[in-house]
1. Comparing relative contact order in percent (Cα under 8 Å, 6 or more apart) across 1, 2, which is largest?
2. For the read-out mean count of other Cβ atoms within 10 Å over residues 84-91, a value of 19.2 was computed from one structure; give its label from 1, 2.
3. Quick check on the output: -13000 is helix-only ellipticity at 222 nm (-39500 (n - 2.57) for each DSSP H run of 4 or more, over all residues; to 500), derived from one of 1, 2. Which one produced it?
4. Can you say which of 1, 2 returns 10.6 when mean projected area of the Cα convex hull in nm² is computed?
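No value in this document is a laboratory result; all are computed from the given coordinates. Please read these numbers as outputs of a predicted model, since none were measured by experiment. Cβ atoms are built from the backbone, for glycine too; each structure is taken alone.
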Structure 1
Amino acid sequence: MTRLPLPSDAELSPRQKEVIEMVKNGPRGGVRGPFGAWIRSPEFAAIAQDLGAHIRFRSCLNDRVREIVICTTAASIRAQYEWFAHARIALEAGVSAETLEAIRTGNKPENAADDEIMAYAFATELLNTKRISDQSFSQAVEMFGEEGLVEIVGACGYYTLVGLTLNVAAVPLPDGEPLPFPE
C-alpha cells in the first residue's frame with residue numbers, strides 16, 4: 001500500500017484539482033506514479049509534471065536513448081515502479097530485452113546500438129560519480145550534441161526525483177508483478 005495515495009476529490013483543494021486535470025489531459029493521460037505524493041504540493045506537482053512532459057514527450061533524444069537513460073536511473077536507485085513502467089516503454093521503443101536485463105542487473109549492455117551504449121555509459125558515470133570525465137563529455141557531445149547532452153543530464157535528474165518519490169511513497173507494482181530489484 002502506498003504511503004501517499006492520491007487524495008479523494010473531497011480532500012483536494014481547487015489548485016490540486018486543477019493540476020490533476022492538467023496531468024489527466026496532458027500526454028500522460030492519467031494520474032499515477034509520483035503524482036499521488038506530488039499533489040500534496042500542487043505548485044511543485046505542476047512544475048514537475050511540465051518538466052517530465054518535456055523529457056518524456058518533447059525531448060530531442062530518440063525514444064530508445066531516453067528510455068535507456070530512464071532505466072539506467074531507475075536501476076541506479078532501485079526504483080521498482082519506475083523500472084516496471086519504463087522497461088515496457090523501452091521495449092516498445094526498440095530497446096532489446098538483453099540490453100534491459102544487463103542494465104537491470106548492473107552490467108554494461110554489450111550488443112546494443114552505439115547511441116544506447118553511450119547513453120548508458122554517460123548516465124552510469126554521472127549517477128555513480130556525480131561528474132563526467134572530459135572524454136565522456138566529448139563523446140556525448142559528438143553523439144548527441146550539446147542539447148542532447150543537457151537533456152540526458154536532465155533525464156537523469158528528473159527520473160532520480162521520480163524514483164526517489166516512488167521509493168519514499170512506496171508506490172506498489174500492480175498485483176502479481178515481480179519486483180525487478182530484490183529488496
Structure 2
Amino acid sequence: MKRLAVFFPGVGYHVDKPLLYYSRKIAAQLGYETVDVPYGGFPKGVKGSAEKMEKAFWSALEQAEKILEEVDFSGYEDVLFVSKSVGTAVAAAYAGKKALKTRNIYYTPVEASFQFMKQPGIVFTGTKDAWVEFEAVKQGCEKGGFPMYVTEDANHSLETGNVAKDLENLQEIMRVTEEYIGNV
C-alpha cells in the first residue's frame with residue numbers, strides 16, 4: 001500500500017518542533033512517504049488578531065498549493081495530513097479545495113479551523129491554550145465528531161512548563177498518534 005503523510009506547520013511551530021518532528025518519524029517508520037509544507041513569511045503579532053490570523057491562513061494556503069502542486073495524490077491509497085495550529089485550517093481547506101480523501105491529525109486547532117474540518121481525524125488540545133478557548137475546541141470536536149485528546153494545563157504547544165511532565169505528555173500524545181497513523 002502506497003502511503004503519504006503531509007505535514008502542515010503552525011505560524012511559529014515548524015516541522016522540527018516536537019509534535020511534528022516525532023509524528024513525522026512515526027509516519028516514516030510505518031512506511032509513509034513524508035512531505036513537509038514549509039510555508040512562512042507571516043505578519044508579526046498574529047496571536048490575538050483575527051485580521052492577521054486570516055491573512056496568515058490565506059498566505060499559507062496559497063503557499064501550500066504551490067508547494068504541493070507536483071504531488072500526485074491519486075497515486076496513494078492512504079493520505080494522512082498532520083497539522084498544527086493554523087496549519088489545521090490550511091490542511092483541511094486544502095483537502096476540501098482539492099477534493100482529497102484524507103485522514104487527519106489536528107494538533108491544537110484554532111477556532112477558525114473547524115469551519116474547514118470535514119475529513120475524519122483526531123484532535124489534540126490543551127486546557128490552557130492562549131490561542132483558542134478550550135470550550136470552542138470542545139464544541140468544534142463535538143459538532144464535527146472528532147475524538148479529542150486533552151492535555152491538562154497545556155499551552156498551544158501542548159506544554160505545561162514542567163519538563164518531566166511535558167515529556168510524559170509527549171510520550172502519550174505520540175502513542176495515540178502512532179495508533180491513529182497505524183490504524184488504516
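1. Details: 1: 31; 2: 20.
Sorting by relative contact order in percent (Cα under 8 Å, 6 or more apart) in descending order puts 1 first.
2. Values: 1: 19.2; 2: 29.6.
Corresponding structure: 1.
3. Among 1, 2, the structure yielding -13000 for helix-only ellipticity at 222 nm (-39500 (n - 2.57) for each DSSP H run of 4 or more, over all residues; to 500) is 2.
4. Derived from 1, not from the others.
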